[in-house]
Structure P
Amino acid sequence: MLCAALLALLMSACGGGGSGGSTGANAFTGPAVTNTTPAPQVVAANAVRVTIDAGVSNVPNMPFVSLTICAPGTSQCQTIDHVLVDTGSWGVRVFASQLPASMNLPQQKDASGNLVAECMQFFDGYTWGAVKLADVQIGAETAASLPVQVIDPGYASLPSDCSSLGASRNTPSTLQANGILGIGVFKHDCGAACVTQALAGTYYGCDGATCTSIPLAEALQVANPIPYFATDNNGSLLSLPAVSGAAQSVTGLLVFGIGTQSNNALGGAQVIGVSPSNGTFTTAHDGTTYSRSILDSGSTGLFFRSGALPVCANPNSSYYCPTSTEQLSAMIEGVNGATSAVTFNVANASSIAQKYAGDAALPQMAGPAFVTSSIFDWGLPFFYGRSVYAAIEQQPTPGGAGPYVAY
């Protein structure tokens, strides 16, 4: 199967917050990765190693870290590996199956005392589970009593307006990761849109097995851990080495903070302002303006619709298959008026699948999967050879207050 390892992870809109979660362009089933304690790493206290490898399901272009979930204020903890690093969403999501049965994480309650659960929406599927409080440790940084989604298909009764969104992504093999670390430009995964009204397919209050859609204060929503660190809490940078052709695996760094330490200076990076309501900017390419563009490490390719690039035959129709590698250019423009010219290569996806079978880093993958004509999803191939910053809304940085991206 040429397409077995070519699975596009795309982020979907969630209320006013922008994107969240991951899904596959094609159905794929694989074994979950057994949790292990990562080897000691010689990195700064505000950084953690990022690995792009075979992961959970042999899907390429997926950056992973390990994080530790603890019952609040205790030493009862579980380290979970192969958690997807996602700059296109915000919030921590782990599986109930990855946590020991003895771990008692308190469940989030709203002002009316409802037990809170969440449906996280994707382009072609969803995750479902309780919102619980946990101390989240990533490297030497900790976010205490953070609301996280504990994905559990058996929790309460799945609402029909959640399950109607598409396929279930409620296991590691269907999500292709053991969790998601959403560290984009917003603090909470739905934001103001969920505060004043109950939005179907977002937050629910549960009484026994019955769950009803509810509004939810931002402070109670599943949260990006970074603004809740004691220090280095205004954003992050994801730094990956350049890849020529392909690589079996790649190791990089996720560094917390922007301009807070010697290893996270903004330097000469171009600051691209993003919409404060949905985190998007504009891309102009080949005569088309894509008004809803994102920098998204959780997507396995560059995803945009183009009439100039031939789509691969089935089963690779989520990708482009030009007869030879195309070198293309685009102009990125932020809401602050800043512009940046970008060149990128698009290769034949079917040929890549054959030539580089088993390699985890494929920098020339692109396709039209799921995106509409207004979206340009600058996925993980954009990140190779760059340090890409995500400044969190309202947080001061040397480049001004977030939200913005920079590289």
Structure Q
Amino acid sequence: MLTIALLFHSASNDNLGVGALSVSEVAILRKIAAERDIPISIKVIDSISERPPYVSGDDVVIRPTRPLRKPIDFFRAVRESDLVIDIGGGDSFADIYGRRRLTQMFLMKYLTHLARKPLVLAPQTFGPFKFRLSSFLARQSVRLSAIAATRDKLSTSCLRDIGFEGDVIEASDVALCLPYDLPPARSEAAPIRIGINVSGLLMSGGYNRDNMFGLKLNYPDLMRAILQRFEDHTEPCEVHLAPHVISWKQGALEDDHAASLKLAEEFPSVTVAPGFTSPSEAKSYIASMDFFMGARMHACIAAFSSGVPVVPMAYSRKFAGLFGALGYDETVDCTTQSADEIILRIMDAFERRSELVQTQKASLERGLEKLGHYEVALGDLMHKLNTTD
């Protein structure tokens, strides 16, 4: 039995983007195990949570621990594994989210290296690393890893810029293959369904509540302007606010659902989606839209990978890196563009939504092909470890 530990994945994170990565990674591991006849046990090393897990199965164990408070307990959990896969929460292996998160990143990686367990860096965003020490520690950790996979060209360039000269698999986001339910058929006469993801984090100004991500515009005002545009549109539109970070704690800074409910008080005609309990449930809802936009990247990936024309609203380079690498160039940038520019781009994409479906289909095929390179490398490593054992 090959025991595989997952780091910086989560079985019950409020952020369904992290959840989408986790559910998708588990699906990939199960697929490889079935194709190569490798018995596996998956151990999700996660923080303690009261929320019911959305990663489950007879082959899954949730191993709660607090690495910063109990590093020896974490080390023990890693030592009991044969292989460790770290996805960095998708985009957290960088300086932009603050010192504490990056410290935890390095601690867990270096304890894994110390335990002499193969570390796989699953497809994720690398960087930016603005400081010399973080660049050095990142480079050394990647050098010690068995596989390093990026999800876009910008991340590959980042690894080269910090001095890593080894092999890099340029893949794509594992959430492209997140399972979901196909939406029921709708009448052609039905109103156009517009899905909008409102980021609670950006509505709050970031973690420091002071425009942490350097947006060029007032994000709350932008969202109000977009809602007004669709409310006034000549075509009948049905606007749905689709949260992708849903907190169980009242008043949580990042809560998209709370932010959406607050906006709905100003725009009573909009529908606020329910508090989704799993990433697949959220994707199934988003798949029923005719057009989508949002500042949560994995809400946009849910739309993109289920055939819904989407305009990603970037607050960091991860958006353009991921979608641009697949030839899908509809991303707007809230850090460099004005509100007027962004609204014009969104309305233009809305008018071209039928055309975008075809572009999107070709881009998704490209993404799944790139993701296949990661699956092959991971499968080869799993086979080698299973044969050795």
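Coordinate-derived values only; no laboratory data. From a predicted model like this one, the values you see are computed outputs, not experimental measurements. Cβ atoms are built from the backbone, for glycine too; each structure is taken alone.
Can you spot which of P, Q the value 3.1 was calculated from, given it is distance in nm of label points 7 Å out along Cα→Cβ at positions 203 and 379?
The read-out comes from structure P.
Please compute relative contact order in percent (Cα under 8 Å, 6 or more apart) for structures P, Q and give me the label with the greatest value.
Details: P: 20; Q: 17.
Evaluating relative contact order in percent (Cα under 8 Å, 6 or more apart) on every structure, the highest lands on P.
I have 3.2 for distance in nm of label points 7 Å out along Cα→Cβ at positions 227 and 339, calculated from one of the structures P, Q. Which structure is it?
Checking each candidate, the match is P.
With Rg and Dmax of the Cα atoms in Å, for residues 131-194 alone coming out at 20.0, 59, pick the structure among P, Q it was computed from.
Numbers: P: 13.9, 40; Q: 20.0, 59.
Considering all the candidates, the number was obtained from Q.
Work out which structure the value 0.40 belongs to, where FRET efficiency 1/(1 + (r/R0)^6) of positions 155 and 307 (r between Cβ atoms, R0 = 41 Å, to 0.05) was derived from one of P, Q. Could you put the intermediate results ahead of the total?
Details: P: 0.40; Q: 0.95.
For FRET efficiency 1/(1 + (r/R0)^6) of positions 155 and 307 (r between Cβ atoms, R0 = 41 Å, to 0.05), the value 0.40 is produced by structure P.
Could you tell me which structure in P, Q was used to calculate mean count of other Cβ atoms within 10 Å over residues 67-74 as 17.1?
Working: P: 17.1; Q: 14.1.
Source structure: P.
Hey, helix-only ellipticity at 222 nm (-39500 (n - 2.57) for each DSSP H run of 4 or more, over all residues; to 500) derived from one of P, Q reads -13500; which structure? The partial results should precede the final answer.
Working: P: -1000; Q: -13500.
That value comes from structure Q.
Among the shown structures P, Q, from which was the value 11.4 of mean count of other Cβ atoms within 10 Å over residues 179-186 calculated?
On the way: P: 30.1; Q: 11.4.
Only one of P, Q returns 11.4 for mean count of other Cβ atoms within 10 Å over residues 179-186, namely Q.
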